[in-house]
Structure formats: structure tokens, C-alpha cells
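Take a look at the structures below.
Please treat every number below as a calculation from the coordinates, not as lab data. Keep in mind the model is a prediction, meaning the values are calculated, not measured. Cβ atoms are built from the backbone, for glycine too; each structure is taken alone.
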Structure 1
Amino acid sequence: MNEPVKVILVDDHAIVRAGFRMLLSTEDNIAVIAEADRGEAAWRLYLEHNPDVMIMDLSMPGIGGLETIRRICNKDSNAKILAFSVHDEKVYVNRAIQAGAKGYICKNSAPSVLIEAIQAIAAGELYIDPAFSKNSADQAAETDYNAIIASLSAREFDVFLLLAKGFTAHKISEELCLGYKTVANYGTQIRSKLKVSSVAELAHIAIVSGVMKN
């Protein structure tokens, strides 16, 4: 009998982790060996346990999911990470794969999709939620914005999204555990790259590029 796929769950919501742990416990060939509530802990657990697959939420306090994926994959090019998120926009998929993830699924997907994704990634395949192939209305026309957004660092992208949602720099510094001056500097860099001066313009760009829903 084959050894079960060893999985680490990473999500800042305990109830979400509990739900996914319960779901995966019904599968004889998958074993959840550890859990983390933020990227810093996920990094340590990855080094300690060397899981077959790490399931990584993208929106977390601290260094965030994308940056955690990038750090782990820079350390171990064979790392198998499945990004899972509430976000169903293509830009998130692209950023997760660019960071090194081997798959991406939405949290509202059917339970069978999660199980299928884990098994595919453990077998060395790339897995993208089938919902994206049905829902890929091409938004290329909107945009040089997409290319600029894709070029933002993981932390710049986090700050961009929160600014677009109307968060103040003080609130962002609390949310991401960054210094106020650091957030202000990120904000200046982001506005410069996108050639805008106001939060309203950032929000508009986030909407038309598919990063944020209206």
C-alpha cells in the first residue's frame, strides 16, 4: 500500500483549517501532518516536515501567502504548493504560479476539486481549478495595467490591494505587520509605477484589471 500524501494546511482562520482537515480525513491516501496560521509559521513547518504538498492561503497577515510561496520555492525548487484562495480572478492565479505554486483552486470549489488537486500536484502535475477555463473572459484590452500589476513584488501587490480597498497606511501597517513608513514608501512606489495620484484611481485600476470586484 502506498504511503499517504503528507499535507500541511496554511490558513489564518482556524475554522477553515478545521473544515479542510475534516474533509481530508475521509481520504485514506491523504494525511494532514501540520497546520499554520501565517506564512512565517508555514516556512518553519515546511523545513521541519518536508511535506508532499502544502496548501497555502494567499490572504494572511504577516508576510502573506505569495511571499511565503516564493521563499519556500527559492529554498526548495521541488516544493509542491497548492494556492487556495477566495479570489477567482486570473491575475491571482498568474501571481501564484509565478511565485512557484504548482496549483491554484478557489475556496468555493467542490470538495472533490481539492482532493483532485492534491493528488495531481503530489504526482508532479500542475493543477488549475477547472472553473478558470470556463470563466476566462479575456480582459487583455483593459490593460497595460495587468503587466504593471504583474511586475509588482508580492508585498507591493498586498499594499496595492489594500490601498485600492480604501485602507489607510496606518491600517495597512497593522494588517501586514509592517512599519508605517515602509507602507508609505510602498504606496509611493505603487502610485509612481501606475502613474496615478489618488486612491480612487488605484481602486479603478484594481477593478478593471480584475484584481478587485466592483
Structure 2
Amino acid sequence: MAAETSRPARGRRRWNGAFEPSTEDHAQKRRLLLREAGAAFSARGFHNVSLDEVALRLGLSKTVCYYYFKDKNHLLLSCVEIGFELAEQALAAAEATEGRALDKVVEFTRAYVRNITSELGTCAVLTDLQALAAGDLAAVRRRQRQFSRRLIELIKQGLADGSVAVSDPRVAVSWIVSAPLMIPKLSHLWESEGTSWLADHYAELTRRSLSAP
């Protein structure tokens, strides 16, 4: 891999001043690029955002982006990977929660909302998956199905232990996962209360929606 070299984009400090010029923290720089790319893709769509724009947001040249990502598809795929990590972290926390299955599903919602309102949360709400290369898209779809099966299993456990009452676990999972996805675009609705309040609010909605009478 070639060394990172470029002149700062006019009008901005490199990396928006987040790092000292001499820092070699590759992982943190890559993370910052993912954050900016995820926010841009989420706001304007993958096809409407260029690598030049992502670089400009951080006071960089496009050459620097190629040091961390081989092309724009790689950047999108890396954002999708972050999204999976955030969702799977929430599900792992839910599966480790003590109590009935309903309590586990509620905890998933709480952790999921917290994660998608975090620094890298916009990577979790990308909808331009069709822009991925065919092989990458197929792998992403398989991973989505695996994730859904784990969450569906929690709903089924809730039906078995009497804590959940739904007619179709698949529909319930679809709602649980998709309902929070507009949150990053609607930050003005919850900025005064904060993300912890929002996570608790969605968790309570999940409990009310799934609870057995």
C-alpha cells in the first residue's frame, strides 16, 4: 500500500483538524472517512455522492480516499459492514439479557437505537444496497437473512414463554428493525431529549406492541 500523500483541500484543515498532521492512526482515519461517507450516502444517496465530495468534507484530496478504500463500492461495502456490526452488537446484548424473551427483544430495540444514533450510526441506515457489486450484494442479503432468523427466534421464544403475542414473527421483526431507520434523518425531533430518551421511548413502544395481554 502506498503511503498517504496529498495536499489539504483548500479552505479546510486536513481531517478537519481531528488528527495531528503526523499521526499514523490508520484505523481512526478510516473510521472518520466511513462516518463522513455514511452521512453523505444516507443524506443524498450513493450515486449522488462522489469520492471527491467525501474527501472535501474532511479537507482531503480524493487520492487519500484511495489509500484507505480501493473504490467507492469498497467504501459503501465498508459502511454496510459497520451497519451490521452495530445491529449485531445490539442483538448479542439482547440475547445475553436475563428474563423473558420479550425483555430480550425490548433490550435489542434499546441498544439498536442507541447504536444508530452513535457516531457511525448513519452507516446502519443505508438504503442504496442495490449499488453494491452483485457478489457483495448477494453476501449482504445472506447476512441479513441470518440476522433476521436470530431475531425471529427471539420472537418465537416469546410466543413459547407467553410474553409475546403476535400473529407473524417475521412481520414483527420487520417492524422492529425498520421503524428506527428514519431516526438519523429526524434528529430535530429528539435533539432536546437526547438519544438515551429516544432509545427508551422506542424500547417502550416495542414492549407495548409485542406484549401478551
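Miscellaneous remarks
- FRET efficiency 1/(1 + (r/R0)^6) of positions 67 and 179 (r between Cβ atoms, R0 = 41 Å, to 0.05) - structure with the largest value, from 1, 2: 1
- When helix-only ellipticity at 222 nm (-39500 (n - 2.57) for each DSSP H run of 4 or more, over all residues; to 500) is computed across structures 1, 2, the figure -19500 traces back to 2.
- Highest-scoring label, criterion being distance in nm of label points 7 Å out along Cα→Cβ at positions 27 and 195, among 1, 2: 1
- Taking Rg/Rh (Cα atoms, Kirkwood Rh) as the criterion, the top-ranked structure out of 1, 2 is 2, with the highest value.
- Set 1, 2, criterion relative contact order in percent (Cα under 8 Å, 6 or more apart): the highest-scoring structure is 2.
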